[in-house]
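For reference, the structures are reproduced in the following blocks.
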Structure I
Amino acid sequence: MRKTARLIAASDIFGRTPHLDELVRALGGPPPQGAAVIDPYGGEPCAFADEASAYAAFQAAGGLSAYAARLAGTLRKAGEGAALLGFSAGGAAVWLAACGPSLPLPRLAVCVYAGQIRHHAELVPRCPCRLILPRREERFDVGALAARLHGAPNVRIETAPYLHGFMNPLSRNFDAAGCTEWTARIAGLLATAEAPLSGDRI
């Protein structure tokens, strides 16, 4: 039986939560062999009143650039062949890591409702990268982002019929059924990741 690649999961702006830990354990097994979880706040417990408060804390912690640097450091320690999974801002950090030429090559990158990718859509992932987009976003046109990335090397796109944050119980857009469905979908992606992909599926 093929050994599963080490999983590195990057949280959204709410940080590390018991729900995320449970999800990652289900996908990658217990650390240190199976999975590592990173977040923008160095693992410190956080309790945000709402998404606006979480976003303010994320920006105060250095925003996406600082988060991407944190993920890059974790990836360097893990070495070649890790699987990356990120949610929202964590997904954008995963995208940057997958595109970073000086970093160890991941085996797979999965970016879930990672809207900030739109600011870095000119980059090209060096490994298979699966983008899971929500059906719509408040701040930008999801269809336009999908069209822009259509045909990009190593990129495949799937659209979930849910809204941004549907896999996080702390989000106003959480959908329990959608979370269960896409946890199983992501588990399948992690289990079957093989050769680099080309093109996409919308």
Structure II
Amino acid sequence: MVSKEDIEKLFKELLSQITDLGLKDKVVKAWLIACQQGGWDSIEELKKIPFTLLIDPKGIDLIEHTIAVTKGALALARAQEETYSSLPYNINFDHLIAGGLLHDIGKLLEIEPDGAGEYRKSHSGKCTRHPISGAIIAAESGLPQEIVNIIACHAKEGDGRPQVVETVFIHQADFSAFNPLLMLGKGLLIQEEE
């Protein structure tokens, strides 16, 4: 069984940047709920989940993707905060980190092992895509509505919908992690010749 300490250790670097201790606890709680509901029993299992079933993830797992997206969103937000002489909106960095760590939490319900060493969409995943199941987990965990918005609206479900600014950063970081692999798979990614 995945423990609170396991999740805290797994995301230690990013969790340590959340100043609101109650929010940090709820992020960990959401991961524990998702592990339990998805039937994931160990950190080793979590580290094997591909971050997507839509394309060849090239060995990138869900945990690596989650950390990369969170760090990418932080970099985008910090670049604006540090560069703009007058930032026209407030950025809640606690919410940004929490949302990044939770944006794909619903994938723990959406993906399952296929019994032959690969992964497939689960029954839950066929019924509800990860932004929706993840938003439900966030709400069950007592997370603020702003975090629910980040999770629910970070993918196509958020197109044309009202979003907190942190959702925009997570969306952009998420697709910057997905699109190069999509283009690579289609032979559309131009790479420097060696």
(request) Given a value of 23 for relative contact order in percent (Cα under 8 Å, 6 or more apart), point me to the structure among I, II it was derived from. (result) II
(request) Could you tell me which structure in I, II was used to calculate P(r) over Cα pairs in 5 Å bins from 0, in percent as 1, 8, 16, 20, 21, 16, 9, 5, 2, 1, 0? (result) II
(request) Output the label of whichever structure in I, II has the greatest value of distance in nm of label points 7 Å out along Cα→Cβ at positions 36 and 84. (result) II
(message) Say we calculate FRET efficiency 1/(1 + (r/R0)^6) of positions 92 and 116 (r between Cβ atoms, R0 = 30 Å, to 0.05) for every structure; which of I, II gives the highest result?
(response) I
(request) Supply the structure label, taken from I, II, corresponding to distance in nm of label points 7 Å out along Cα→Cβ at positions 124 and 140 with the calculated value 0.6. (result) II
(request) Have a look at I, II and say which one yields -11500 for helix-only ellipticity at 222 nm (-39500 (n - 2.57) for each DSSP H run of 4 or more, over all residues; to 500), as calculated. (result) I
(request) Give the label, chosen from I, II, of the structure having the highest value of distance in nm of label points 7 Å out along Cα→Cβ at positions 60 and 76. (result) I
(message) Starting from the value 28, 16, 11: which structure in I, II was semi-axes √(5λ) of the Cα gyration tensor in Å, for residues 52-171 alone calculated from?
(response) II
(request) Assign the value -0.63, -1.21, calculated as log10 I(q)/I(0) by the Debye sum over Cα atoms at q = 0.14, 0.23 Å⁻¹, for residues 12-99 alone, to the correct structure from I, II. (result) II
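Bear in mind these aren't lab numbers, they're just calculated from the coordinates by the rules spelled out. As the structure is a computational prediction, the values presented were derived from the model and not from experiment. Cβ atoms are built from the backbone, for glycine too; each structure is taken alone.
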